[in-house]
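Bear in mind these aren't lab numbers, they're just calculated from the coordinates by the rules spelled out. Not measured: the values here are computed from a predicted model. Cβ atoms are built from the backbone, for glycine too; each structure is taken alone.
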Structure 1
Amino acid sequence: MSLVFYRKYRPQTFAEVINQKTTIKTLTSALKQGKISHAYLFCGPRGTGKTSVARLMAKALNCQNRKPNEYEPCNKCESCQEINEGHSLDLIEIDAASNRGIDDIRSLKENVKFPPLKSKYKIFIIDEAHQLTKEAFNALLKTLEEPPSYIVFILATTEPEKLPATILSRVERYDFKKLALTDIIGRLKEICEKEKIKYEEEALRLIALYSEGGLRDAESLLGQLALVTNQNITKEAVEGLMGAINLEKIRHFVDLLNKKDKMKAIEFVNKIYDEGYDLDVFNKEVIDYLRKLLLLKISPSLGNILEKEATEEEMSTLFKQAQNWETNTLERLLRKLVEVQWQLKTSPVPTLPLELFLSEELI
């Protein structure tokens with residue numbers, strides 16, 4: 001059994017890509033019409049499919065069986081299989097995080113001069129493109145200005161604002177979105193069923209929450225947990241591995257804040273710390289929960305922002321809980337907890353920042 005699920009279950013067709021409808025629709029429409037750009041920029045949070053879609057573009061562009069009015073790669077021809085297996089000579093992948101120097105880009109410039117060996121296009125995927133040095137960007141710019149007709153560049157980055165304007169002006173930009181909680185849970189369930197992994201619903205929800213909208217991170221965690229738990233993933237196992245806190249515990253702690261029960265709240269913090277939970281993770285999840293309550297308190301219509309982060313049942317509970325809070329109280333607590341988040345990293349006593357917060361705020 002392969003536990004590197006994010007590789008094993010990487011999308012092999014555009015139809016398998018999750019929650020990037022606008023981007024996929026535009027790219028596939030261009031493929032159908034033969035309107036190919038020679039430089040693309042895929043940007044967005046980590047684990048949202050940028051590199052996977054870049055490889056799909058490479059496959060589609062060089063697929064030997066794809067007809068002019070189609071866009072999906074066949075995954076059967078020699079070109080598709082070579083890309084799937086990772087040894088295509090006409091697909092060059094560069095990790096800018098480890099290849100930042102100008103020498104690497106100069107090497108790329110030399111490579112550009114030679115046409116593809118077997119395919120229609122020679123395709124360069126530059127991952128984490130924002131990490132290239134200034135000199136490397138300048139060298140790349142010269143290549144982007146007048147690329148040969150057989151060259152396609154695909155730059156992927158989590159931080160497009162760090163790319164020079166001269167580069168941005170020469171690429172076709174696509175923004176990838178964070179995945180909805182329900183989408184990630186759905187994909188995790190599919191993998192569990194295919195791999196015959198037993199799971200608890202709450203366990204998968206915790207994995208999806210911890211991945212913060214990144215499918216790759218969620219799939220990696222699932223693989224780790226499948227190994228550790230002998231393919232029986234429970235809520236307790238997820239909490240043990242990640243230091244994540246069960247939603248019911250967060251909800252209970254938030255209720256203690258609302259009731260201003262200082263003693264029980266302090267006891268609760270010390271109890272979960274003694275049980276081995278990461279207080280940094282705990283505080284982060286409390287902040288996230290209070291943020292949801294604040295948005296719903298400001299306006300119930302803001303619930304549409306949260307639908308990607310919570311299930312219907314959780315949304316119903318949040319709506320009810322928000323009614324018991326004052327907006328200014330939520331704002332005050334959130335500001336203080338953000339300060340606590342930084343204090344937790346340097347405190348000589350792990351529980352002290354939260355204890356001080358509770359002592360000062362629950363009056």
Structure 2
Amino acid sequence: MTQFSFVRDADDAIEHVARDSAIGLDTEFMREKTYFAELCLLQISGTGGLACVDPLGTEGLERFWKRLGSVDWVVHAARQDLEVLWQTARILPKSLFDTQVAAGLAGHPPQTGYAGLVKAIFDVELPKTHTRADWKRRPLRRELLEYAAEDVEYLLPLKDALAESLDTQGRLEWARADSALLLEPKLYEPDPANAIDRLKGARNLRGRRRNAAALLATWRERRAIDRNKPRQWIVRDSVLLDIAWRLPSSLRQLATIPDIPPRLAERHGKAIVGLIQQSERDDGGYRPPKAPDESQKAMLRQMQDVVAEAARSLGLASEIVASKKELSAAVLNDDRSGRVFTAWRRELVGGQLLAML
């Protein structure tokens with residue numbers, strides 16, 4: 001049975017991070033009824049053992065958040081954990097070691113899960129029986145807390161094992177550099193202007209209908225943020241796409257669209273019709289992705305071959321060296337901001353790709 005402390009006192013929470021320069025960290029959160037994730041539990045491992053800090057039942061955590069942000073974090077697949085902690089307390093770690101990032105660079109399959117990595121390195125099976133738990137409910141059952149504590153129990157040993165392997169391969173600084181890419185606050189700030197990228201089915205729209213979809217998606221995103229409600233609670237994707245397809249020019253036409261909630265038409269009909277009218281003039285600043293021509297397709301294939309060969313020589317998956325998305329951005333949009341053109345990747349293969357471009 002995993003030994004841990006359930007912490008509901010701010011001073012006790014500070015004590016669990018005060019003695020360490022680096023801690024293992026994980027979070028449990030809920031976002032089914034909100035736009036922003038609600039932090040429900042924070043798990044920490046360090047020299048003081050394992051602790052589950054209750055942010056919902058603990059007052060005066062300001063000093064704890066400040067201390068937490070002054071140490072190094074070891075996290076597995078850190079992006080969502082960093083997002084919820086940034087949006088909750090405006091903190092990021094002093095430095096980050098992402099064990100999923102490190103595992104990929106050490107030759108493990110991309111996106112290896114925490115339990116899979118613990119099994120691969122330590123031959124320990126971790127149960128995954130509470131992945132759909134209601135973490136907001138209080139009191140939390142003992143078995144839930146034990147399950148949560150296990151998610152940080154092996155983080156520091158994993159970091160040590162991976163760091164040793166990477167150091168032997170000359171890749172430890174690669175892992176640190178890739179982990180540091182996640183410490184950019186703008187990654188965790190919502191951008192309504194890009195909301196259409198999350199609208200399923202929008203890629204099938206063209207011309208004015210796409211303009212309308214972009215404007216409507218941005219409007220919905222802003223309302224979801226302002227009200228802290230899931231975007232689907234504001235307008236379902238299917239209804240939003242139907243509005244963009246039909247392009248209603250009046251409140252009467254809007255009201256005839258199947259499945260449109262009457263309350264939506266009553267409360268926001270004028271705004272929606274106004275956006276439809278605006279779509280005739282502009283797209284709200286959104287530009288749809290370009291389709292590649294034959295020469296660009298050929299260039300993209302050549303670049304993918306170069307990346308695949310470089311990855312194969314290192315025993316890595318191609319996507320760890322460069323994703324198809326960043327290669328496509330370079331070919332289609334002359335975008336050289338992708339990871340493959342920076343740091344260790346530039347020396348490995350990025351310089352060669354730039355020469356090809």
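For which of 1, 2 does volume of the Cα convex hull per residue in Å³, for residues 54-141 alone, calculated from the coordinates, equal 101? It must be structure 1, since only it matches.
For distance in nm of label points 7 Å out along Cα→Cβ at positions 6 and 46, the calculated result is 2.2, so let me know which of 1, 2 that is.
2
I have 3.4 for distance in nm of label points 7 Å out along Cα→Cβ at positions 38 and 94, calculated from one of the structures 1, 2. Which structure is it? Derived from 2, not from the others. Have a look at 1, 2 and say which one yields -14500 for helix-only ellipticity at 222 nm (-39500 (n - 2.57) for each DSSP H run of 4 or more, over all residues; to 500), as calculated. Matching structure: 2.
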